[in-house]
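Participant: Alright, structures below, take your time with them.
Every number in this text was worked out from the coordinates using simple rules, so none of it is lab data. As the structure is a computational prediction, the values presented were derived from the model and not from experiment. Cβ atoms are built from the backbone, for glycine too; each structure is taken alone.
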Structure 1
Amino acid sequence: MKLLAISGSLRAASINTALLELAARLAPADVSVELFAGLGDLPHFNADREAEPIPSVLEWRERVRTADGLLICSPEYAHGVPGSLKNALDWLVGGVEIVDKPVALLNASPYSTHAHASLAETLRTMSARVVPEASLTLPVRGKPLPTGGLATDPAVVAGLRASLHEFVRATQTARPPQG
């Protein structure tokens, strides 16, 4: 199974990206989690350019299309979804790449509720399948990181493992039979 991890933050030291990187390390052996690093490379969405072969957009669409599911972890900016993440989603609206695609939403802050709810609504409107039992809020933002990083926080590790387990289960039951 191949999962695409998408961080809504472009910051080099993003806690959202760190959570997704940890999820990749904690994933079961038969699950690969690949981080999409091209969010900041996508041009501003323009419906007039949807049919153009823009390399970064083509790669984005292909990565979403070929993933069995999406893990999205995003900060909240001024009670909203970061513009770079919303822009990336806008590039998918006219296609079928995200239709029925299972999505788990990870949230690094219990105070970031507006963007989380908005993101879930946007994804449902785009016909993605948000998996609530795999979506998770971890209270890591605003806390000092443990000396060894997030991987040394037992609550974070346990929460991510449980989320991944539920997401894999939900994604496997949603997949059409192979062969």
Structure 2
Amino acid sequence: MKTLLSADDLRTGVVSMADRINRSQAGKPLTVIGVLTGSLVLLADLIRLLDMPSRVGVVQASSYREGIKRGPLTINVELMPKIATRDVLLVDDIFDTGHTLSEVMGLMKRLQPASIRSCVLLRKVGCSQVDVEPDFAAFDIPDVFVVGYGLDYCDAYRNLPYLAALEPGEISRDSE
């Protein structure tokens, strides 16, 4: 495993992103929705840095099962608060191909929020396959498989306080 971003780097990037969100929201109330499970650490850190009145909820979206192979996206909105007529910020861990963010935002738009924007901890450079881009990103990273700060590999490594790239030998062929 190779460290990409230290705990201090992550803190600095999240504070900077929160500052941009605070300026753009100008104190207006915000409903913050985290995408489970990878965004939990970011969501917890981010909401403590926001200056406006905020409601917080989660949506479950997953396309990866036991490894790195992408499957069909499943979305569960049962844990999400009502968002109609509210300003919404969707928080996700990583923008890779963009399919998850695009599909979750599409579903949320049908629920008629006043506005919807998105933020991600990480944006992989050159990997997007959709026309959507996150409104806010803390970091741009290369196309490597990353773990830590909420991101996992086979449900491991979420607890790391830093972000690391797994080496090819650390990724099981069975999960590809």
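Participant: A value of -11500 was computed for helix-only ellipticity at 222 nm (-39500 (n - 2.57) for each DSSP H run of 4 or more, over all residues; to 500); which of 1, 2 is the source structure? Before the final figure, lay out the partial values.
Facilitator: Details: 1: -11500; 2: -7000.
Label of the source structure: 1.
Participant: Of structures 1, 2, which gives 2.0 when distance in nm of label points 7 Å out along Cα→Cβ at positions 36 and 164 is computed from the coordinates? Could the numbers behind the result be given before it?
Facilitator: Working: 1: 2.0; 2: 2.7.
It must be structure 1, since only it matches.
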